[in-house]
Structure 1
Amino acid sequence: MRTIEKGKEPQSLRLHRKAGGTYETYAQTDELRASLLAAQGHICCYCMKRISLRTMKIEHWASQSDNEDRTVDYDNLMGACTGGDGERKALQHCDTSRGNTPLKVNPLDRTQRCERLIGFLANGEIFSTDPEIQKDLNETLNLNNERIKPARQKILDSLRHRLGKETPGYWTREMLERELSAWKKLNASGMYREYCQVAIYFLEKMLKHRGT
């Protein structure tokens, strides 16, 4: 999970809201989806899995049922993966698992900066020292399920292997900074790498321990 930095909202959404329209009557959802994908680098707002125009949901951080005035508020909308829709409960995650349950952690809040409140263990587990956010991650969003957790661990294992192969036994500061820069960048198609924040957390932690 990482903070989402948005640009301008789609004109169709702005005009629809100005005319008093609701989410249910908004017809140009593909334009909105494309805008959200661009803002998020084509990764899910919660688990960071790759999403596309046809493999995503439009997520309302403040739920529609309890916040009718924010259903077409661009600052309340994100792109989420399908979250194991149709699978057994243990494999459902992100919006599919969450439903309308309120969350404390908010990828849209630039003052909260969710990546500062979330960490990862070597086994791929996502965690927070804040008990409310830990509940969001572990229970409400189910981000430590048996599929997502191993996928994050695979990212870390691959990163450690590559760095170790390049300079066995020692990772120089230059190597770490180069890797970190690559994981923070969008590719030519405007996409982040899947689960990018896992690698970013690991590399920043290594650089902090390395010192100046």
Structure 2
Amino acid sequence: MGKKCKCLIVDDHPIFRKGIRDLLSQEGACAPIVEADCAVAALEAVRREPWDLLILDLALPDKHGLEVLKEVRLLRPKMPVLMLSLYPEREFALRAINSGAAGYLTKDKTPHELLSAVKEVVAGRRYITSSLANQLMDFLNSGQPATPHAVLSDREMEVLRLLGQGKRPSQIADDMALSVKTISTYRARLLEKLGLQSTAELVRYAIEHHLTT
């Protein structure tokens, strides 16, 4: 793959991190390779030094991967970030790309595809799978989002995600450093935009669309 890159892998599952690390090492793709298991450790590593590649899991124990991505973009605007997730592209890929990710890959993809994605983003290009490209074309052709929640702002999406986890407005307010009144305003917007009638329906919607990660 040419010149090796300095890589940071962020995922809370040790076996998965080891699998990526071994693959990149065996293929001579990256060196050195450093691991982090949470958002705090990841952001500390990003502040400490630049990286040629950040491989970032969407679901972290202390902060959602999209929020980490936004902070990384502020700290290191030019750092290539490849997002990984258990969840389908339909739910998060476009949002990740819009937030500055260079690529989005689900964890069921083959090692070959991961290596291809790494090669592309390290070279300064975007990595778009064929299924994500089809989503983009569908949106451009129809002008309609693939899912109702695609029209939500990032803050609204975060409130929906936390409601789906069963958190109360006061807990969400603490998590997001906002007032309970502001969270109630976001909840009202969610009900209107998604055409739902109650918090219970919001929770069900979040679970059914795999948004609670």
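For which of the structures 1, 2 does the calculation of distance in nm of label points 7 Å out along Cα→Cβ at positions 111 and 199 return 4.8? Checking each candidate, the match is 2.
Largest in distance in nm of label points 7 Å out along Cα→Cβ at positions 47 and 183 among the labelled structures 1, 2 is structure 2. From which structure (1, 2) was relative contact order in percent (Cα under 8 Å, 6 or more apart) calculated, if the value obtained is 15? The value was obtained from structure 2. Here FRET efficiency 1/(1 + (r/R0)^6) of positions 23 and 63 (r between Cβ atoms, R0 = 25 Å, to 0.05) has been calculated and equals 1.00, so which of 1, 2 was it run on? The value was obtained from structure 1.
Structures 1, 2 were shown, and semi-axes √(5λ) of the Cα gyration tensor in Å, for residues 15-126 alone at 24, 16, 15 was computed from 1.
Taking mean count of other Cβ atoms within 10 Å over residues 39-46 as the criterion, the top structure among 1, 2 is 1, with the largest value.
Upon calculation of helix-only ellipticity at 222 nm (-39500 (n - 2.57) for each DSSP H run of 4 or more, over all residues; to 500) from the atomic coordinates, which of the structures 1, 2 produces -16000? The value was obtained from structure 2.
If you line up 1, 2 by distance in nm of label points 7 Å out along Cα→Cβ at positions 7 and 119, the top spot, with the largest value, goes to 1.
Read the figures in this text as sums done on the coordinates, not as results from a lab. These numbers come from a predicted model, not from an experiment. Cβ atoms are built from the backbone, for glycine too; each structure is taken alone.
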